[in-house]
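Some structures are shown below for you to check.
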Structure P
Amino acid sequence: MLTGARYHHERYDGRGYPDGLAGSDIPVEARMIAVADAYDAMSSRRSYRDVLPQAQVRAEMEEGKGTQFDPVFADIMLYMIDEDKDYQMREK
């Protein structure tokens, strides 16, 4: 979990932090956490905004595929979003 926590802000295109890792150089657990963390951030109520609509969350995930996110894990999340017709995965 330490590895995932440290590197989950790396971007698949290498423009993330803390070390600017790219692609498969980013530990796999961090690539998974990055997708889950982004989903959670968009689908949760924040002090500065309400939960984003599921269509917007999906669009952001699609847009980040291959740049911000590992395309394999982004595709898995997109599949999960498409299966979640009632938006039940979001924080309540």
Structure Q
Amino acid sequence: MVTTPGYFGPPGAPLFGAISSPVSSRVRAGVLLCPSVGKEQAETTRGLKLFAERLAARGFAVLRFDYACTGESPGAQYRPDAADRRDR
């Protein structure tokens, strides 16, 4: 299993994500893991990472990410417009 972190999306408002995939180039299917937000996101980050790694070990390509203004994605989460991407 290999995990590759990075940023994706528009240059002015990228999101942080990590792709976990099998070592072999053979992928059974793709899985998108969408996190919760707020306190729940902080408490489930490690669990989602482990889940992604286990899926990758079973042949799935998995993308997990942080929403804008959360986790490793840029932006301050205390901003009133943190969930509104129109200004970015």
Here distance in nm of label points 7 Å out along Cα→Cβ at positions 37 and 61 has been calculated and equals 2.8, so which of P, Q was it run on? Q
Could you tell me which structure in P, Q was used to calculate relative contact order in percent (Cα under 8 Å, 6 or more apart) as 33? Q
State the single structure among P, Q that was used to calculate mean count of other Cβ atoms within 10 Å over residues 29-36, giving 19.9. P
Looking at structures P, Q, which one was helix-only ellipticity at 222 nm (-39500 (n - 2.57) for each DSSP H run of 4 or more, over all residues; to 500) calculated from, given that it came out as -15500? P
Between structures P, Q, where is mean count of other Cβ atoms within 10 Å over residues 21-28 highest? P
Ranked by volume of the Cα convex hull per residue in Å³, the structure on top of P, Q with the greatest value is P
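Each reported figure results from applying straightforward, stated rules to the coordinates on display, with no laboratory input. Because the structure is predicted, anything quoted here is derived from the model rather than measured. Cβ atoms are built from the backbone, for glycine too; each structure is taken alone.
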